[in-house]
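These notes open a run of structures that come right after.
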Structure 1
Amino acid sequence: MGDDKQSGKMDMQAMMELFQKLGTPGAPHKILEDMTGTWDTRTKSYMEPGQPPVESTGTCEQRMILDGRFLHQEFKGDMMGAPFTGIGVTGYDNHKKTYVSTWMDSMSTGIYYFEGPADPDGKIITQECSGDDPVRGPMTWRSVTKIVDDNSHHFEMYGTDRSGKEELMMEIVYTRKQ
């Protein structure tokens, strides 16, 4: 099969078997499935170094889509005193063997793409995204999702600009609505 991959040729049966194998949800998708539900959120946004964070609350609905392949997230709250909504989709790419995510929100017209691994037990997913921030220029963002237990997970977002110094930008605590 190595030569077939190099040449881009493979018989139809082998292709179908490969795509079926790669398209089948597994243990990493189960980790995402465990995050489905309705969540209350508490957010701390760090706007300026040395200044206290801006705090806000919100809600988040999370559900699996495409037959258990992706976790779809709808976030509602406020940011800097204005209504804020966001949509995220997270999956595990069986081919790349890594988690992949997209994020869109009401403060931007961009779509952010994150990619990265989980720790061996799947309780911490760390992803990175590179892009051009309208204020700070080229940046790398690092997100860390920590699954605390069935009813709580924590999200942290860090940013590194041209200075090379990483800064905590945001923390969100998700608590399952009872």
Structure 2
Amino acid sequence: MKKTFGAKIGFVPYASVIIGTYDENNNPDAMNVGWAMQVGSKEVAINIIQHKTLDNLKINKAFTMAFVTKETLAASDYVGLVSAAKVPDKIKRSGLTCVKSPYVNAPEFEEYPMTFHCEVISIKEEFGNTRIVGRIKETTIDDQYIGEDGIPQVRKMNIVWFEDTSKDYIMMGETAGKAFSVGKTLMK
């Protein structure tokens, strides 16, 4: 028997990401976003309600998307709790190190091991939120997470996910099976 829950959301964990933007005075800002995902081969989408970050996205049409890790969790949660509209020096208070992205007009935060550098391609009001779609112009990954084969070792980054039902940050678990392989056992 299965229990019904109606049209509720939040049962599936979301990658917790930090959206980096500049404001109208070129001050860096960061916001922790749980509703973000890759939606195409080079596109990502974020859904947010009215925030300073949304104002910044409309002004500069660019952002960085950094993946939260266990090591960056306190700073990441902090920038999600505090608005730059009320605490203008929140980046300094967070302890994050900001540099200008060489790929888009947005800040990059050095503490995060993987960052997408994106340009905004659309901003639409829908479903009670604002959906921003960005095109990834470049992806940067710290050298320490690149394997000898040249492939990024994402699991070693300790990326965390947001589990909305429990309001917890969680980490990836063990390998369940090899993609494009485990199903072959049913091919006869």
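Every read-out reported here was derived from the displayed coordinates using simple, explicitly stated rules and does not represent laboratory data. Just so it is clear, the model here is predicted, and its values are computed rather than measured. Cβ atoms are built from the backbone, for glycine too; each structure is taken alone.
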(request) Check the numbers for distance in nm of label points 7 Å out along Cα→Cβ at positions 124 and 140 across 1, 2 and tell me which is largest. (result) 2
(request) Could you tell me which structure in 1, 2 was used to calculate FRET efficiency 1/(1 + (r/R0)^6) of positions 12 and 60 (r between Cβ atoms, R0 = 25 Å, to 0.05) as 0.25? (result) 2
(message) Out of 1, 2, which has the highest value for distance in nm of label points 7 Å out along Cα→Cβ at positions 44 and 116?
(response) 1
(request) Please state which of the structures 1, 2 yields 23 when relative contact order in percent (Cα under 8 Å, 6 or more apart) is computed from it. (result) 2
(request) Using mean count of other Cβ atoms within 10 Å over residues 36-43 as the calculated read-out, with 16.4 as its value, let me know the right label among 1, 2. (result) 1
